[in-house]
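There are structures below to look over.
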Structure P
Amino acid sequence: MTVRTVRYYHQMGALPEPPRRSNGYRDYTSDHLVALLRIGQLTGSGLSLAQAGAVAADYGSSSTEEALDDVDRALEAKIAALTEQRERLARARAGHHVGLSRTAAALSLTPADIPVAVVIAHLYREHPQTEVFADALRDPKMRSDLASLQELFDALDETTTDGELRQLMAHARSLVADVADELPSLTEEQLQVILDLAERDLNDRQKDFLRSAARPPS
């Protein structure tokens, strides 16, 4: 252990400063050595430096046991959080959607969908129906139907009539009606953000479709 570290322990109050000799040097004893070793062991077990210093100075008291209990609970919560993060990462790697939430991944059919999917997933992140919605979108039959819908959307151009546009809109709404209807409506400001992202590189008829989809059905 470096002198700088020992001085830092003194400064933080984790290790009491020993008296100085006549020559000005601190007079360390074997008890200080034991305290340093114990502090190292305690900080390695998850205690903060302040907690480790207190425990090393007052081992066996009720306050020490309470401090250890607090650290144990904090470590348990940290382990649970890390375990959940590993599970999320494993699901993301398996589904090839690292960096996306489960809902955002379900909303993404193509890489171009990702920006909009991220925003929508964030807006609905705390709604209880969101997980049900994500599960429905991940269903293989639904996935296939959405892929077919995407092909029809990609084919929209200046030759598409208003009637064909309405027909496609009715088909799209019927596809997700059972699960999407339970989700609350978004504000005008939120919808505008989504449209700004979604309309990039689209032609006018595709933009007409999206703007119509953003409005509640009459």
Structure Q
Amino acid sequence: MPAENNAGMGTDIHGFIECRWDRWLDEDDRAWFPAIDLTHLYNGRDYVAFGSLFGVRDTDSFRPLADHRGLPPDVSKEVLAAFEPWSHDQYGESWISWAELTATDWDEVSNQVDGCVHEFRRSSDGSWRMHGRNSDLTRFAELSGLADARQLYTAGNAYPENAEWPDGDRLFRVGRLRRKDAVPDSEWGAVWSVMRTLADLHGDEGVRLVVWFDG
């Protein structure tokens, strides 16, 4: 079922991190096993992240890294068993290896201006660091004068790119996301940390994230 058909519903991600035993065996003898259920590491619902990684919901901001690949043909039996009972309600099945994630250009800039206003905070070295998207709309409303809730949530559509509202040691700005801002460590860091640790044991090609979506 294509993601756009679900535009009026909330979409959630499900899946597992898998690792492959054993990298010293011949390719045909290697088997994949589930390492951890994604729900233990990620419980967000960020459509820009879903789009950037897997081409689900937001298909315009970034070129997806792993767009609708389906379940791996050698998916572990445990992951397949978790997927199959709900398969009629799921879509967007895909997977991505740790090797692909480490090769990603996380500084890549979005194809379009983000609809959300970005909040930056000044770091100890004086530079601006992105803090969040639509993270303090109450204060932004005071600075911008926007009163309509819809406009507040979509300020990127109401103001030109690079419009700014200084606020002491923080700054609100309309602009484009970098891929690492679309998939922030504050939400995905635990996923990457587990995959990185497993890759130290099994190699970058021996660790992957297998996912599917509902809603």
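Read-outs throughout are calculated quantities, based only on the coordinates presented, and are distinct from any laboratory measurement. What you see is a predicted model; the values in this text were computed from it and never measured. Cβ atoms are built from the backbone, for glycine too; each structure is taken alone.
Brief remarks on what is shown
- For the set P, Q, ranking by mean projected area of the Cα convex hull in nm² places P highest.
- Parent structure of the calculated result 3.4, given that distance in nm of label points 7 Å out along Cα→Cβ at positions 70 and 102 is the read-out and P, Q the choices: P
- Identity of the structure behind -7000 (criterion: helix-only ellipticity at 222 nm (-39500 (n - 2.57) for each DSSP H run of 4 or more, over all residues; to 500), calculated), options P, Q: Q
- When Rg/Rh (Cα atoms, Kirkwood Rh), for residues 54-141 alone is calculated for each of P, Q, the greatest value falls to P.
- Structure (P, Q) behind the derived value 2.9 of distance in nm of label points 7 Å out along Cα→Cβ at positions 46 and 166: Q
- Among candidates P, Q, the computation of relative contact order in percent (Cα under 8 Å, 6 or more apart) that gave 13 used structure P.
- Origin of the value 0.80, where FRET efficiency 1/(1 + (r/R0)^6) of positions 94 and 190 (r between Cβ atoms, R0 = 25 Å, to 0.05) was derived from one of P, Q: Q
- With mean count of other Cβ atoms within 10 Å over residues 78-85 derived as 14.6, matching label from P, Q: Q
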